[in-house]
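Have a look at these structures, which come just after this line.
Read-outs throughout are calculated quantities, based only on the coordinates presented, and are distinct from any laboratory measurement. These numbers come from a predicted model, not from an experiment. Cβ atoms are built from the backbone, for glycine too; each structure is taken alone.
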Structure 1
Amino acid sequence: MFVEGARGPEPDPSVISMLKGLSPSTLGHLTDFGFPRGLRPLFTPISFAGPAVTVRIPHMDSAAVHAVMDVVKPGDVVVVDQSGDEDRAPWGSLVTTAAMAKQVAGAIVQGGVTDVRQLTEWRFPIFSRTVSALTTRILGVEGAINVPVVIGGALVRPGDIVWADDNGIAILDPSDAARWARIVAGKEAAEPALLDHIRAGESLATLSGARELLRRNAAEEQ
């Protein structure tokens, strides 16, 4: 059976623009939630942010990946859940050409990608678990578009903001994205001065607060 759900909420363009100038690794200092594990960028440098359009396929049948290209909008990020299959590649030069024609911002593929020479040359931003010559087939047995999926252990819903760079991927609830963007921007703005203090020979443990936390823990144990 094929299921096509509704698009998620459209993001605030100013928040997307702000995130593109920041790194999800800074968010990783602040929360443990929303980080897909085990996926790697096909090339670096890489950076993108945009609303998720999700696709779920049954292992080797990637008909829904082709179908999603009829519904994507410029700036979307396509997120492909392969139902646990990490060996086959549902994404190659044909899908990339369609995605680029629709001005898709990037893609996250739970399994493999193929035609890597072309994808790298074209600089289409994509994360995947593997590179594979074994591909999926167009069977049309079943699939789903714009349904909740799980990628690298992280839930991704239609319209969630996918934010990625060389360091990895973060998934943001669109209702909370502006708040996180402001917090991350403030933290990154403060970092140059912190680096200057470290270069001047000041204690990293003191500046970060690690020394004080260790002192308190030691006092509590006595």
Structure 2
Amino acid sequence: MAKKTLLSASASASGHFIAGLLILLPLFLTFWILQFILSKLDSILGPFFTKYIGLSIPGLGLVSLIIIIWFTGVLTANFLGKKFVKIYESIISKVPILNTIFSGIKHISSSLFSSTKKSFSQVVIVDIPHTGMQLIGFLTSDQEVPVKNRFSSKTVYHVFVPHAPNPTTGFIILTEARYIHPVDVSIEDGFKSVISLGTFHPDIYNLTGPLKKVKK
């Protein structure tokens, strides 16, 4: 009897520990990641102020960076600012290696933050023909791209299929619209499903119909 009571108490203690871990671990990791990102941003300008002020003020670099970004946006909103941007972009475009890196980063930034372009705007399920398998992916662009050879021509979409549980890596799949099925799932829930290795998932994958083509 005493042995059963001891085992029961041990199981109860283990259950409570796991329950507490499930509550606190996501909270701890969230704050840790947030603190890591903010400290990295603060360290961009923080050492500069520490050197010339002679005093380390936590957060000063981050606040200064935000102000500089905002002020840059204000300046480039007028004619002279736009002219200046064109000049420095023209100079960078003539520098080997640097122009490749700059143009790539600019294109990614424009795709992510532009209000006119839709990037990662739709969770989709992609059919893998002749296998019966399907992949969860994200439509990275709402524009079709033609693919041609000497014998045939077709149009495809770009779909990002992330690796689980790390969604920052994955594959870019070029596939036709008939193999792409939009799903009534938010982008946030789509990424949660990938990060959780599928343990978090919708009750039903509600396909919302064929992929709508963008009129040019």
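Here is how the numbers come out for the structure above:
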item: For distance in nm of label points 7 Å out along Cα→Cβ at positions 20 and 52 computed as 2.1, the structure of 1, 2 it came from; result: 1
item: Entry that produces 24.9, 86 once Rg and Dmax of the Cα atoms in Å is calculated, selected from 1, 2; result: 2
item: Which entry (1, 2) yields the derived value 1.00 for FRET efficiency 1/(1 + (r/R0)^6) of positions 76 and 100 (r between Cβ atoms, R0 = 25 Å, to 0.05); result: 1
item: Entry that produces 0.15 once FRET efficiency 1/(1 + (r/R0)^6) of positions 68 and 180 (r between Cβ atoms, R0 = 30 Å, to 0.05) is calculated, selected from 1, 2; result: 2
item: Computed -9500 for helix-only ellipticity at 222 nm (-39500 (n - 2.57) for each DSSP H run of 4 or more, over all residues; to 500) - originating structure among 1, 2; result: 1
item: Source structure (of 1, 2) for mean count of other Cβ atoms within 10 Å over residues 36-43, computed value 13.0; result: 2
item: Which of 1, 2 yields 30 [relative contact order in percent (Cα under 8 Å, 6 or more apart), calculated]; result: 1
item: Among 1, 2, which structure scores highest (criterion: mean count of other Cβ atoms within 10 Å over residues 12-19); result: 1
